[in-house]
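> Just below sit the structures, each encoded as structure tokens.
Computed from the coordinates by the stated procedures, all read-outs in this text should not be read as laboratory data. Predicted model only: the values in this text are computed from it and were never measured.
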Structure 1
Amino acid sequence: MAQFSLNLPFYIYILLTVSLLASALTLTLFRNFFRRPALLCDRQNREMKHGDTILLPASIIVYCHDNATQLERLLPQILSQTYDAPFEVIVVNDGNCEDVKDVFNALKPHHKNLRLTFIPQDSHSLSRKKLATTLGVKAARHDLVFFTNADTEIPSDCWLRQMSEPFSSGADIVVGHASTNIDLQKETLRSFYRLDTLLDTVAYLSFAIAGKPYRVNTRNLAYRKHLFFDNKGFCNSLNLHGGEDDIFISEISQGRNIATVLSFDAQIQVDCYNPHKEHRLSKTSHIFTSRFISSRGSATLSAASWTKMLFLGCGVAASILALPNLLPAIITLLLFIIQWIVMGITWRKIGNLLHIKANPWMAFPFMFIRPFYNLYYRIRAYITRQRNYTWN
């Protein structure tokens with residue numbers, strides 16, 4: 001017969017106490033860490049100002065690899081930016097594609113600030129993205145360099161202004177946000193990559209906001225040109241295909257003045273034909289390059305997942321051992337429901353503000369699974385490790 005007595009063995013109280021403390025730690029970590037991007041986005045949207053900042057000349061570097069159609073849509077969005085200072089747009093044509101040249105030649109007569117450079121198709125044994133960045137930075141005439149890809153969309157004509165304003169206040173690096181433009185489809189295992197993207201994005205943006213970036217999205221990033229040359233470019237990771245967003249930003253951000261801009265006008269969208277595949281390749285690459293940098297964000301997310309598992313493990317153990325007394329089971333269930341509701345509401349707000357389309361109510365249970373999800377990708381990264389080197 002079911003019981004609801006407080007007369008429980010001492011070890012049951014120990015398990016419930018540990019479960020309660022783990023639950024409190026999870027909520028505290030969530031409140032003080034994971035909410036940073038949402039709070040910053042809210043504040044910057046409220047405080048958005050125009051016209052009272054002295055803007056600096058800028059160079060925008062657009063990486064394009066066989067996506068002339070997307071470039072044709074993107075360039076007018078950049079060239080029509082509302083910006084009260086000179087700016088230029090440098091298209092880096094990876095592979096010297098003729099269609100990209102056609103797009104450039106159609107716009108060039110009307111835009112004197114549009115320029116083109118290219119990477120020969122037969123360039124091997126190097127990272128083409130790093131080479132493109134290097135060529136773009138060397139071609140830039142202005143001190144502020146902004147980076148994006150041809151597969152992006154810039155909905156606002158104030159994007160450049162919003163991303164530039166922190167430089168007028170002395171910032172050296174400005175970190176922005178780019179979200180993948182997808183629709184929610186089947187809520188199966190494929191939904192995991194959307195949840196994982198949401199958690200990873202919140203983690204690295206939170207550390208960027210704290211002034212300790214370990215990763216950025218190179219589709220929406222800006223820094224002063226001299227940082228690139230002071231660091232001798234990508235000299236410390238030339239043997240790797242990736243690392244221009246993990247290793248490089250960790251190197252140039254040491255002791256630097258960093259700003260994060262998450263206002264709606266500063267956010268851009270990425271058109272991705274196969275977001276699941278891109279997520280798989282990107283996650284594998286980031287896991288591989290994480291060995292060369294401090295894994296702050298991953299450690300924080302792992303801590304959150306393990307505290308959740310500790311909460312649930314101790315709560316379930318106390319519930320089973322206390323049977324037929326149902327009081328520990330009710331306490332554990334209530335704590336579980338409270339965490340699920342609080343985090344579901346908050347993840348929903350964060351996902352909406354960052355335009356990351358994931359099911360917010362699955363984020364809480366996903367964090368129990370995430371350590372095993374990451375283990376799977378760590379195994380993939382180890383098996384495919386040779387692909388990350390430029391000599392392959």
Structure 2
Amino acid sequence: MTIELEYVEAGVFVDYAPRNGTGWIKELLERSSQITLCKIFNITQSDIDAGNGFYEDFGEERIHFKIGDCENGLYVIRPPVLSDEYTLSIRPGSELDFSYFKDCYLPDAMDVVFEILKRDITIGNKDGDLSPELLRSAMEKYPGITEYQHYKRLRAAEILGAELELPKDYRSAFDKYVEKRRKGKKMKDLPDIHALDLQKFTFLYKEMKDMLDNPERYDEADWQERIMEIVKLLYPQYIYVTRESKITEMYGKGTRVDFVVINSSGYIDIIEIKDPKVDILATYNGHLVRDRNNYVPSRYLGNTVAQVENYIFGLNKDNKKAIENIRKHFSNSGTSLPDTLSLKIVNPRGLIIMGRSNTEDEEISNSIELLRRQYSHIVDIVTYDDLIGRLHNIMNSLK
């Protein structure tokens with residue numbers, strides 16, 4: 001028996017050479033308007049007529065029939081060919097061979113997928129598609145005939161063993177087989193992505209050190225954009241970023257933040273990127289200011305924290321308007337958010353990037369850390385030396 005699937009402009013076709021010839025198929029068609037071939041494809045005489053029908057090839061009896069059409073750039077297999085309810089669509093480049101339709105012991109592998117998902121399915125590599133790789137991974141978990149036989153014996157043994165002494169431990173036999181099958185699956189080799197990541201983070205590390213050594217080369221907008229590219233790699237949960245967004249109306253003015261960031265679940269946070277040369281701790285005549293033997297935050301830091309507090313207050317106070325403004329701003333900036341992404345404002349966080357913290361003075365380091373903790377319920381305060389340190393640590397881990 002040989003079975004081949006063909007994907008052409010006219011649609012999807014099956015070429016089938018049964019072991020016992022095609023006479024029995026003709027007999028089935030005389031008795032029924034719809035028959036099932038290969039224990040999978042539910043077809044009619046019109047499907048056979050749409051193909052080459054019955055023919056011989058080097059003395060071998062074969063049948064060529066149609067199972068799907070080509071519509072809007074997709075191969076579409078409609079009910080009742082595979083399912084009485086659901087349609088299977090396949091994108092060019094993701095064509096399935098016959099093993100996807102009939103695999104291992106299951107008479108109809110795709111029917112299991114329809115039964116689980118209970119919807120139409122598109123095979124491909126776009127958002128919302130079921131990728132061929134994921135489908136294959138699922139099918140490789142289907143029980144083979146040996147596992148099925150082990151399971152039948154186990155179920156019977158569980159019932160009979162309640163009253164009779166059995167000569168064998170069928171539970172252990174089943175578990176050993178499943179474990180052996182699991183270990184026999186060799187994991188696919190991954191490409192050397194660590195080497196690529198090391199190159200990327202090494203470049204960013206050198207780039208950032210050069211930026212901090214020569215900040216005068218950049219205006220504020222360029223500086224913020226460059227730093228934000230690094231931040232996106234260090235905070236990969238943020239998948240959408242836009243700058244200068246008017247998030248809400250406060251005190252009669254439009255409130256704009258440096259960056260609005262959105263994570264993969266749609267939750268909104270804000271980031272403010274400030275000058276690396278500004279002081280985190282207050283100074284007077286070049287000396288750090290103390291209050292009761294404690295270093296105090298600079299006025300610039302206090303103003304920035306208050307600024308972020310106002311942004312967060314505005315987001316929470318008028319979140320529906322803020323979400324509307326943010327979505328509109330993304331659209332106007334050329335990055336439309338998908339309609340399926342529901343934006344949410346739930347206790348948004350602020351991130352402030354500013355100043356330097358590279359010091360060997362433990363008392364100063366402790367004071368900066370204390371300030372971070374004091375404001376941690378509102379914002380995370382990250383210095384440029386923190387970013388450099390994170391890049392360096394990532395490089396070391398990749399090495």
Structure 3
Amino acid sequence: MKKKTQIIISIFLLFLTCSKTFAGIYYVSKTGSHSSPFTSWATAATNIQTAVNSSSDGDTVLVNDGTYYPSSEIFVAKNIIVKSVNGAENTIVDGNNINRCFYLFSANPTIDGFTITNGYTSEWHGGGGVYCYDSGTIQNSTISGNSTRFNGGGVLCNRGGTIQNSTISGNSAKFNGGGVRYNHGGTIQNSTISQNSADWGGGIFGGTISNCIISRNCGGGICNSIINNCTITMNSAGLGAGAFYGTVNNCIITKNSADTRGGGTCYAIVNNCTIIGNTAWNGSATAHSTVNNCIVWNNIAYNYGNNFCDSKIKYSCSAALSGEGNISNNPEFVDIKSGNYHLKVNSSCINAGTNAFAPMPYDLDGNSRVFDNIVDMGAYEYPVR
């Protein structure tokens with residue numbers, strides 16, 4: 001009897017293993033016959049929601065080229081991958097300015113390789129293009145032209161969620177997070193966030209941001225965030241144009257503009273950043289911030305000529321700057337006119353920082369952050385390798 005029971009258990013475990021190994025693929029195509037169970041291109045579903053409904057955890061919904069106009073938001077509440085065949089340029093989900101495009105509900109689904117556009121919602125929790133209720137991943141996608149009456153014009157993640165290798169541009173929100181809003185944590189990495197708008201946090205409100213380019217947002221770039229290895233440029237706001245609150249590491253912060261204070265950052269902790277060419281009425285580079293190992297150069301404050309506005313500055317480089325570890329020499333960029341902010345061999349910013357404020361293992365280029373025992377000031381470590 002015992003031996004028989006063991007055999008049954010072994011068979012059951014083998015069944016589970018095989019079920020997990022041989023995950024199903026469900027197909028979506030504009031030219032499919034829409035015949036259940038949608039497991040070939042010939043019988044493919046003609047809309048994404050139908051294939052999602054037929055799938056189970058671990059499966060993939062594979063979507064062929066075309067523009068898909070969902071009659072309502074695509075609801076994904078399974079641990080599945082919804083993936084395009086030929087990438088975001090060829091596979092478009094269009095909300096027609098009536099519907100949100102995707103609603104990801106728990107279970108950690110993945111959306112891979114879509115253009116998500118013209119999504120709209122008037123729901124209070126927002127997320128015009130995508131709403132992530134609890135986790136979920138969006139990758140290799142373009143999220144553009146979406147809007148909401150409330151928060152998260154492009155994407156709103158309620159609890160967690162990851163956006164990576166994507167472009168988030170031209171989205172708008174009435175209140176917070178024109179591009180993306182995170183309520184309780186999340187990650188954005190290796191992405192471009194541009195030309196979004198909102199009252200607060202035009203690009204991103206909340207979250208953890210890595211290896212991104214954040215540009216031309218209105219209403220402030222970043223709020224309540226950890227920002228690693230980014231370029232934050234051409235944002236505008238009343239207060240804190242580049243980054244508002246949060247911790248900013250290894251970033252280029254340039255050409256941002258604030259109506260009042262903090263053209264570069266406001267109420268932020270800023271480590272190993274290059275802050276250049278920002279403008280504000282007061283505190284053009286930073287306002288009410290803690291600044292360490294940074295280069296702060298060519299910023300314009302229209303009132304008082306004040307770069308820093310009640311900021312605490314250590315081991316940084318800026319004109320007429322004094323204090324602990326600070327220097328005022330020209331940083332000697334390779335080519336400031338073209339935006340090449342790497343350091344020349346004779347720069348006094350080399351080996352002039354303090355390792356205590358160098359939290360990242362790599363610089364903005366991905367090179368070792370501390371090359372010659374002592375960290376350099378700014379976003380790049382010398383030599384360029």
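> Kindly point out which one of 1, 2, 3 the value -16500 was derived from, the read-out being helix-only ellipticity at 222 nm (-39500 (n - 2.57) for each DSSP H run of 4 or more, over all residues; to 500).
1
> Which of 1, 2, 3 yields 10 for relative contact order in percent (Cα under 8 Å, 6 or more apart), as computed?
2
> Rg and Dmax of the Cα atoms in Å computed as 32.3, 103: which structure among 1, 2, 3?
That value comes from structure 2.
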